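Each structure below appears as structure tokens.
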Structure 1
Amino acid sequence: MHSSAVAYRSVNVDGLNVFYREAGPKEAPALLLLHGLPSSSRMFDPLFARLADRYYLVAPDYPGFGHSDWPSSQQYAYTFDSIARTITHFTEAVGLTRYSLYMQDYGGPVGFRMILSHPERVESLIVQDAVAHNEGLGANWATRRAFWADRAAHEEALRANLLSLQVTKVRHVGDDPNIELYNPDLWTDEFYFLNSPGQAQIQADLFYDYRTNVESYPSWQAWMQKTQPRLLVLWGRHDLSFELGEPERYRQDVPEAEVHILEAGHFALDTKADEIAALVDQFLQAQGQPSHTSR
């Protein structure tokens, strides 16, 4: 197989099959890509197509997402701690010992937990539309905060807010006037996924745990302020999921951070893959790191 061809694999991690996409030469700098809601490693296909000749790309699906196992909530605790633990064990299972971390949406809380447990493994951070400050959660989080405060009273409203076709579409398009640039398969596929048996419970459980991310933000900020990691922040101007002021909050934590606001939505790779791939390439080239996988 040519090293830039994508391989679709699964590996057993703590009794679960974890699916992942892998491409690129294993001796090249490694990039671990962590997806958001309600996506999967598929969201990174545009980067695989553009970067796999120069980097070793690894993108897993979390338990309960994509092609990984979807154990019931009785069999697996759908919390960000659990997912971060599973993905940490996944990296160990595939021999990924040093990597740059690309975190989008849910990838932020998964990735920051991985960083704090094993900071020595992470060489640099790429944040794309992922929040690490309470102020970064926008107006549409009012329903979600009410759900955290009283789950039983607000579960029905939360599911409508989080899982509906309209919200699934808006999650991609936001307020981008150039709607013709978006492939509608993006949200119809995700809506189908969200309405698969068991998914509503899985996603509600995990979203209820999102409140622990808000509690953890100060520790993530403290780590960034103390260590001043190499940081690239990419943000879709038309993202309605989060506040547009969030990228500058990262720069307050890490003054040397490189920040780019793109004419894109929450899933900026939908429409700006060429631009993002070029920025990621420049960022990683400037790092000039040797290889990062165990042999």
Structure 2
Amino acid sequence: MTLVQLRHLIALAESGSFSRSAEALFLTQPALSRSIRALEAEMGQPLFDRIGRHSELTPFGREVLERARLIVFGVDELAASGRLMREGQAGSLRVGMGSGPGAMLMTPLLLEMAQRHAAMHVTVSRGSTDRLVQALRERTLDALVIDARSLSPAPDLRVLVLSEMRGGFMCRKGHPLLRVRGVLRFAAVRRFPIASTPLSDEVARILVERYGPAAHPDECVTLRCEEIASLVDVVRASDAVLLAIRAAAPDLVELPLKPAMAATARFGLVTLAGRAEPPSLAILRKLAQELMHD
């Protein structure tokens, strides 16, 4: 028994005519007759009574027809659902974001879904890299957008690098450090609170290389938070200095430190290796590539 045979059964039941049904199905009449006979042979009973040129369902045929319609309807619904999911019009997307990507990407992603993919169920989770990776492995998240340098390499993780973005020390307009004459050194910055999200070992190494042991994040960062938006608000309203990717706070002023920091964050889209991606992930990937750049 095939889905095609069930469609033939439904068409014949609705028209009562082999010739009209064959024409509607773009079949020859002998081909339709063979299909119905094969179905009857498999069912072990006649499905139609042939009365002249007209065909009527037998009592058994009426029962089969009811079930056939349910099966065909279910298959058609499933196909339509798959098409909508491929087009990003249905289904779900569960994504975890690190602090930097969250600041740049979370609101635009939610807005994109609300405006163009209203039937999509979207969940955005925030947290440390370790917690997000654990959720990905537990299948409670479909993908992560994080600083790839904070990720420990693992064979079960697939990383697509999206962008590298420049980092720096930033402050509000009118900050006392902007009035420093001559070369601005890290020692001057340390006189003020320094705010940052948790930083990767690579960034910590660069800071120590540029400015000495006192620049290690464990030593110099006094305000640490996973939510970069909160840190930006604090820096806007105080003399604190923000250490973050430049694009996270375009209204703040970058401090002209000597030597220059010359560090970047490498943002990547992380998924489980060997696992099929949800079709909706293409929307996230495209949006991230459009927005996450200096």
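Here, each number is a calculation from the coordinates, and none is a lab measurement. Only a predicted model underlies this, so the values are computations on that prediction, with no experimental measurement involved. Cβ atoms are built from the backbone, for glycine too; each structure is taken alone.
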Practice item. Figure out for me which of the structures 1, 2 the number 4.5 belongs to, where distance in nm of label points 7 Å out along Cα→Cβ at positions 21 and 285 was derived from the coordinates. Key: 2
Revision key, fill the gap. Re distance in nm of label points 7 Å out along Cα→Cβ at positions 45 and 245: value 3.8 computed from one entry in 1, 2; matching entry is structure 1
Exercise for review: Using semi-axes √(5λ) of the Cα gyration tensor in Å as the calculated read-out, with 27, 22, 20 as its value, let me know the right label among 1, 2.
Suggested key: 1
Practice item. For distance in nm of label points 7 Å out along Cα→Cβ at positions 109 and 197, find whichever of 1, 2 sits highest and give me its label. Key: 1
Practice item. Kindly point out which one of 1, 2 the value 13.2 was derived from, the read-out being mean count of other Cβ atoms within 10 Å over residues 37-44. Key: 2
Point to revise | Winner on mean count of other Cβ atoms within 10 Å over residues 53-60 once structures 1, 2 are ranked, highest first | key: 1
